[in-house]
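Structures follow.
Bear in mind that the values in this text are calculations on the coordinates, not laboratory data. Bear in mind the structure is a predicted one, so any value in this text is a computation, not a measurement. Cβ atoms are built from the backbone, for glycine too; each structure is taken alone.
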Structure P
Amino acid sequence: MKDPNDKKTQDMLKEPPKSNAERQKAYREKRKSLDSQRLEVFIDKSVSDMLADIVGAAGESQKAILTALIEKEYKRLYAVKNSKLKKYIDSKSNADKKETLDL
């Protein structure tokens, strides 16, 4: 049994601390299970500054701001007359149905 006053001897029953790589791997696995997608992109500095301004003014996270902007633009593009986005989504849907029927 370890002396409670002994601060130098490692506790042999404890799991050794995880390395940064192990912690990062566990974090990525957890994020995958939460139905999210990591997005890593490089954008122009001026656009990054604009995003920072929006984030600061709104008091929201970058994730929340980007999610809202993308959802808003998606809905706008989908509602446009002769929408390319709607045609694309419909063609994907039809391809999925055809693939299912082929199985």
Structure Q
Amino acid sequence: MTLSQLFPPADIDTMPDPMTVAFYSGASGLECLIAGLFFLRFWRRTGEGLFLAFAVAFWLLGANAVIPTLLGRPAQAHGEVYLLRLAAFLLIILAILAKNVRSRKR
């Protein structure tokens, strides 16, 4: 048996089932919402800004997962949706840098 028989090329022309895409999109959005709520709880307990940044970043990532489904078009058709992902990752990076700068000043 050859490698090409074990792993046949993917059929690029087929579209995924819209109900499956909506289900996984909603599940990803819900997971990000719950993760954000956990980080919000940690922030309320400690007052540490890094937890708040992670909470907001997870909510942005959840919105990034859900918005294309709500608009009814694939995420590739909405390049501006990726700006939410960029904002989330930049927020995490900036919060980590700020935490490191504050800890060095002590």
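So the values come out like this:
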item	result
Among P, Q, which structure scores highest (criterion: mean count of other Cβ atoms within 10 Å over residues 24-31)	Q
Structure from which -21000 was derived, helix-only ellipticity at 222 nm (-39500 (n - 2.57) for each DSSP H run of 4 or more, over all residues; to 500), options P, Q	P
If percent of Cα pairs over 23 Å apart is computed and equals 46, the structure in P, Q	Q
